[in-house]
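The structures come next, written out as structure tokens.
Bear in mind these aren't lab numbers, they're just calculated from the coordinates by the rules spelled out. Remember, predicted model here, so these are calculated numbers, not experimental data.
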Structure I
Amino acid sequence: MAAPKRSRRKSASEHSNQAFERLAEPLRREIKVHCYRMLGSLHEAEDLVQETYLRAWRSFDSFEGGSFRAWLYRIATNACLNALASRKSAQRWLPHERAPAAVQMPDGTPATDVAWLEPYPDSGLEGIADDAPNPEARYTAREAVQLAFIATIQHLPPRQRAVLLLCDVLGWAATEAATLLGGSTASVNSALQRARETLDKRNTEDQPLKSSPVDATQKELLRRYLQAWEALNVADFAALLKEDATYVMPPTPEWYAGREAIRAFFDWALKRYEGFRLVPTGANRQPAFAAYSRASVDEPWTAHSIHVLTLERDAISTLTLFVKP
């Protein structure tokens, strides 16, 4: 009689695993984006998703019904908060947030002791709608993954960051966020108010968060950008920049402000390369290119950087090169 019992236990276990996969797998992409927003790092987000799903699978038998999505978000959010608490700093950076604009050429030494913000590939956003999940959300999904937004929320304390993402990005009610975070509705509303004030202040100082698909004029700009880089034509590249454009290149700590300063940097920097090849892609719901370089015609093309462009009308306002260390 023992064998049938083992068979029944095995069948029940398989049924539980199948039920978990059926509920959890469709949510994996959005949970990963949530972890990325919390952490500012694609690599950390990937690790935390694995941890979240392992924890959820192990405790699935204790799931008491209700919203499985909310239950999974609770596990993911708390895992992110624990990860942030163990960090030396809860913030990831872009170079222009740490120091004034450079006036000299860099020495080329990357700042490996700094936790830099990382890009998020658009391929990981497939199947996630660009619009807001419900009328309660303040930001669309497209806006809430752009580099400017991710960089801005890094200035929030972790709990405020979590509250803002739950309420203003996912559109949850304060009562729902309080249940998830294990606090009172009043404390969530207070944290949300402080987070909104911080974002409003920073967006006034920098630029408002906004997002829209690339139009025909901007598609032509992107074509010219690729052409200028592959021709190593700094003048044509600089002509695509706003006069007050910003150029950052993590993990290099130096950054440059203004078209002429950026042009001077590239006049200096590109002399060491024989050529570039750019492959159009997308990151953070922004136009992007994967760049490959070589120093001579005898060398193979090697990965150089990911270019993420912020466009304003018919010009580039911010160019972020995530340089391969």
Structure II
Amino acid sequence: MKGIVVSVIIAISVSLANSVPVYAGAGYVDYAGYKNCIFLENKDTRVVLGPHCGGRVLEYSLKGRNIIALDESQNGWMNTPDAKKIDDIYGGRFDVGPALNIPPHPDLWIGPWKGEITGRLTARMTSLPDSVLGVQLIRDFKLDEKTSKLTCKQTIRNISKETKTWGFWGRTLAVGGGIAVVPLNPSSRFPKQYIMYGRGKIIQYMPANESNVQIREGCCLITGEPSQTMLGFDSYQGWLAYISKNNLLFIKRFPTYQNRIYDGVAPITSAIFYWKDLICELEPVGPREDIKPGKSTSFTEEWFLYTHAFPGDPSNLNLGNIISLASGTKSNRSWK
């Protein structure tokens, strides 16, 4: 039965698609082995959305340079009974948390979604109803007419008959080998203002100093693969930044709430997962949401891309400019 549902959703999506944009700045394109993905584009910025497997962002690029990490061996992959198993799907992913206290939900994570263009430079992807979590997810995207600003809103709709307690979890994979910048909380509950996950099933609340994790100007810089791949933060400044080796500055902005509950194993508002020189995962984390039957809740990320030369030496990074731009106190004119 599930195979029939998958086929119907894909057939509907394909039947609506054509090579001519239905709105200015929006249309359909074959991409990364998938037919009829949705694109949104302005003069310099392009977004490609893939509803076929997990409702992901496949491209977010500035002047032809994509910040999203993809694995060519996964091109066209879909979660079908005869598909080759993969460890994890690449791309610009979104999820539901808390991370370690939620049951597996493959229909949402790697299942088929419905994609639709909803207007000028706007699109939506909608998941199947998920009986495991009792929710359905809706993702709305809007690209600014002139700049790289991409608004990504995920709505969690409770389709069950009981209150559901979940939250937002952003899981964007950026191209690897860059420098991640995370603002720190001077009033942090963590002795070193961040925690490190691992080895094994432990959380290091006072990790040892290491060369690839640097503290400068109130920020944590991850300049290469740390001894453990994931770091967590309880900052309320609401942004993450990443400078990639293909000379892009990727900024995420998102809301944080000092008086709400963050109910992961550790109460973090963001995390960075840095694996070798292959990927860097930028993870905004939303607070706990108690969603009553038939009700919905939403969380919005704002993405920005700028041209930025990758520094050969991380100590040469102009961190003050990045902080000002990421926090919204600096104009982007000087970055063009």
Structure III
Amino acid sequence: LNRSASLMVQDLSNKILLNAVKAFSPLKIRLGGTLQDKVLYGTPDLKQPCTSFVLDNSTMFHFTEGCLPMTRWDQLNAFFEESGAKIIFGLNALNGRTIPPQGPALGAWDSTNAKSFIRYTVSKNYTIFGWELGNELSGRGVGTTVTASQYASDTISLKNLVLDIYKDVEPKPLILAPGGFVDPVWYKEFLDKTPKSLDVITHHIYNLGSGADQHLVEKILNPTVLDNEIEAFRSLQSIIKSSASATSAVAWVGEAGGAYNSGRDHVSNTFLYSFWYLDELGMASTFDTKTYCRQAFIGGNYGLLDAT
């Protein structure tokens, strides 16, 4: 397998990868992450060249804008169909916004490119289990943030365009958001303002801190540290219950790697990490989480599938 976990370059002909996805069928695979909010989709009406990401330390997330060619999207969907995977695709939620030096991103989401991409996907009869808007832009955000009110408005826009494009298509895909870290005030406002538009409210977990932390092993073996995520689960469950009469949204953990920045070699890729993971699964179940997406299937020091 390719060491890179990027969907742009991963070797889809690898039989180990295909058989692993088949073995877990039906496996939900989320396509997204840090760079999803800098991705353009190379649909026929894209008004600029479809070029790859380029390393650029002067930009947010240290990469330029990149583009997903439709030829690659076709290859990916052939793999998904053969493997039986259920796909959640993370859309670029920063498209059309201005990113100021400080404070939240300005402006509404420009859905033009996403709409073309979703139309293309439907025209090819590709089945997408869910469309998720954005990555880690809630609350204080990572890189930048979007206000709860604006994010709600953008999620409603996504729901409406999906309803339009899928009006004669079954099954309908789920609408997921915001794929961020739980900020109770932000999440409550967001859920209150998307009562009929949101199917799944997603949150991320990296409660062990940095993978570079020299005390990572001690953290994994410390129940007090493992319990530090309880409040996020409890808060989100409470928010959903308080909005139960208005929303049917359920909670998912959309991404959880324990220690950020790809975990730590000889720690997050060993049996030891199961102490963190099993504790997380129990906690998620206790607070009525419907799906738990483990970071990552391949790549980093926490890939569930050994890439060697």
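Observations on the structure shown:
- Answer label among I, II, III for the case where Cα extents along the principal axes in Å, calculated from the coordinates, equals 53, 46, 37: II
- Computing helix-only ellipticity at 222 nm (-39500 (n - 2.57) for each DSSP H run of 4 or more, over all residues; to 500) across structures I, II, III gives -2500 for structure II.
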